[in-house]
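Several structures are given next for inspection.
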Structure P
Amino acid sequence: MIKRLKIILLLLPLITFRCFPQITAGDDLLREVIRQYGQVRITLPFPGTENFSELSRNVSVSSFKEKTVEIVLSQLTVEWFISQNIDYQIVERADSKSIITSSDLKNAMEWDSYPTYTQYDSILKSFTELYPDLCNLDTIGTSISGKLVLVLKISDNVSADEDEPETFYTSSIHGDETGGFILMLHLADYLLKNYNSDNRVRNLVDNLEIWINPLANPDGTYPTGNTISNPTRGNANGYDLNRNFPDPELPGMVIQKENVDMVRFLREHRFTISSNFHSGAEVVNYPWDSRWWLHADDDWFYSISRKYADTVHNHSVAGYMTFLDNGVTNGYDWYTINGGRQDFVTYELQGREVTIELDDAYITPAAQLNSLWEYNWRSLIGYLENALYGVHGLVKDADTGEPVHARVFITGHDRDNSHVYSDSITGRFVRLLEPGTWNLDFSAEGYVDSHVRDIIVNQDHATDLTVEMIPFINPVDTTDTPVPVLYPNPANDFLKVVLPQTLFGTVSIRIYNTKGIKMKDYIAQTTGDIPLQIDVKDLTGGVYILIVRNIVTNKTEKCRFVVALK
């Protein structure tokens, strides 16, 4: 890659050196810092797009500013990096004196110091004791070392699974990015304390199920015991958990314990809207992180991100959260990553998630925690309110009134899994959209497609919609088919494919004409009881071959279909 000449600029605690004219000495220093502290931060000049992409796939890129790339190396990645012969500089470690540990539980709940791990556990339990009708404490899973990954549920009927949009805030998946950890605790306290006195808070709690996970990587934040000392970006195994979510571009990746539990939790809830909180910059970052093209709802993503940042600007000091586009960026426009959480949630789960970077400093000094709250709390409230807007619908059987699990799709707009599904138990769905006039198409197993036109979406308001779907008189048999069933065949605009169970999940779709020329090649997400819908409007009349492959199991099915002459 890049010819190496290392220059080590900054002194590190407990390590004394002046310069290292021999390359091996500098490499040994990297190893020694990792041995003592679990990680080392380095910077290097931007190496060009191709080399940067290779770096991002092999090491944890933590930031990219002013043509300088910052990387965090752990015991897992340091040898690969050394083998690449890249120029770098070591970054001085943050001063641990800014991490002031709370003296007791009362002090911790003033939100201007950092709790011990046992105090953190006690804080969450105290919320449920003080507000038993509004707050439950649950466990997403456990860390490598056995620490609990805890989550609060806040709602007016908290013990019930209500027919309301679910929202999710989570922080500190990078254990050494600490400001969001305290911000989430402070937010939970604020919502609970102000439920009876603040109409805006009451509206949120009455109409949403709000889930808050203050600390997603407890081993990273508390690597040495009960207090925060030398926190690390990665988990106890040295993995960057925000590069470790399922990704079609990273087949065979070993998913870490914390993420196995988190993925299960996310799939169970399929949150309407969510955000994960970080530090190292001051910007709202929205999908995609891993794709150069824009999300179908790019305008909506930009709008809600712009609103978050602009609200912050109204209540913060000059210069806060002004990075890139005055505090907002598309992820890929900043720098590309794979295996990130926000792309996983937005693509596989049809969710809507952004990444909010709260502070240029990775470890927010205790003295600045209250300022961080003052700058952001109104935006945190406003972001949750987005779940109350857009189209709020009910899909039901026209004959029985029973709920229908349907695919809600906007033809000519939706792509890359930007569509949503109605809930299989309640028939409810939420489709978050920019203000305007929209046409929605509904499809479900055993039902005639339904098309609803000219649905008006207004700014900061919900549009209620009820859709009654008509059952087929002679429905297509879609039960446990050993091979795909295609209909209509010949097809005009769309081909529907009922897949066998072996192909459920993330699949590769390829279409070839009879000359062997590839006409389509893309990734899609399938669900068991909803036929896969393939757009064939751009194909000329004739015979085609469809190949569907599950990218995890490699199970493949091939079949022929016909596009009608046009």
Structure Q
Amino acid sequence: MKAFAAFALAFLILRPPIAPGQVPKGAWKVGIAQIRVEERMSENQAKILRFLRQATEESCRVVVFPESALSGASNAGAADLDRALAEIRKAAASANVYVILAGKSDSTPPGRSRNWMAAIDPSGKDLLRYDKLYDRPSAEMPRPFAIDGTPCNAMICADRWLRGVEELPIMEGAAVSFELSDNYESEWVAALGWYWYVPRALRNGVYVVFANTVGPDRHGHSAVVAPDGSVVAAAGTEERLLTAMIDPAKATRSEATSRRGHPVVGRFWEAGLKILGGEAEKAQPAEPYGSPEVEVRLAAAQMACSSDMAANLATMSALIKEAADGGADAVVLPELAVTGAREEDVLRADEAALAKALDHLRENARRCKITAVFGMPWMDRGRRTNSAFAVGPDGAVLTRADELAGDRTELFAAGSAARAMWFRLKGVPAVVTVGRDGLWSEIAELTSAAGAQLRFHLSYDASTGEPASLRRLQIWANLASYGTFTATVNAASPEGLRSPSAPADGGSALWEDLQARVESRLAMKGERREGHDRMAIYSPFSANCLERAGSPPRLLFATQRVNRNNPHKSAGKNPRMAPWYALGARLLSAGPSF
């Protein structure tokens, strides 16, 4: 192994530099070494040098290795690790490349491993060194570093759950987000694909580079995701070098900028940046809302929407009755179900017509003795909003939530009241969101931190086809993965209607993430939760999809017993940011009187 390492290093020293003009101006090529981690550190060192040689042959500017790449079953001592890192730094300098590398070494107390990563520049110096917070919650948080002038951030595996690690560096300016993982085989859910990485790229407008291991009980599937959510390069389960071009000009960070500047969630991001910069946030613990431990039955009503409001109301009335006859406590219908989603459909409905439609649906909910959650435009003091109404079984309006993150600004005014998302169903704290709100997953996480147990998301997604359907499912899987029983409802295809509104292709789903810790512990033992085979998609490290629709109209049902308290916790693995999470929970709560 030592002889091979010396040969690899000699090759890198003698290799000529990358010729000008091989890479588009401003862009750079990244190589992901998707490797199997061997038993001995010396074997892994040799493999790292071999993949460095291959990457430089292919004109890569950046070479990325997964979690634990420089490690062994019995970790070598500090001196051996230092020698191995010195060889890798020399190789990086000789090849004039950046290396992003993770490893594992012994720590204190003896017998415990320390997961770490380093970003090494072309001179062989460290740009970043950090320890995985999931293993060492008191460790320093990683900050941005630059690759040829492009700000970047990086995280190790489960630290993706820590929003301060995953996204605060992006709010500071990072345009490329690296994740170095050693994911279990069960973490790959084929139906969801890159369900943690595509939404990260989309909700920030950045590149996401995911490097993962292969081998026994590891799934591979390293990938590069572009800022528009497209997967530009992806591996399977084999050991290989995966390459792709990164063009920093395409990473506009526009979505991250929108979130940071938002009147509601922007306060959360600004506070996080201040804490990360050393300012103290006064700790004001947020007391999460409690809940009765009761069974809740939900119905997701995927309906085809017409441009004829009367036809939509007739369809909604029939679905409300069918859901009630099916024993549902609540029925959830799509965004803009009352009018349809085309601009002309929305503008055709004046204030009087909308008020009459609301009265009609209130009466239907009262007559059927069911809670109805539905989307429609609303006029409020001359402002048109894209709203979701929750109407109780007595016909009373429980809440009206306006889309917070809306992008159809020429048609709808943005919402600004987080407390309007909240209502109770059978005494259980529930949150409703609309449209683009589903992409901003901090809304989901922080309302869960405030105690949400039920989540309803209303969509009318006019993007259709298989790629759009998968992307929507991936966003929803994120949205539903914060300890809640969740309904995500999209409009059905209107094809065949006499007066169809905007195109849509359904995919509505019912999700649960109520036993996440049980499922992850079982998965680490190679086992699955009882009843997993009856689920549409079983995913032990995120929400399970209980029922899922295709594109035609359909009514889905599912029943779950909710917890007394929301089980999702992040601050425990990142105690430095505990005041930040508490602030976010207060900002996204319904207030003390709820």
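Couple of notes before you dig in:
- Source structure (of P, Q) for FRET efficiency 1/(1 + (r/R0)^6) of positions 316 and 404 (r between Cβ atoms, R0 = 30 Å, to 0.05), computed value 0.80: Q
- If semi-axes √(5λ) of the Cα gyration tensor in Å is computed and equals 42, 31, 20, the structure in P, Q: P
Each reported figure results from applying straightforward, stated rules to the coordinates on display, with no laboratory input. Worth saying up front: this structure is predicted, and the values here are computed from it rather than measured. Cβ atoms are built from the backbone, for glycine too; each structure is taken alone.
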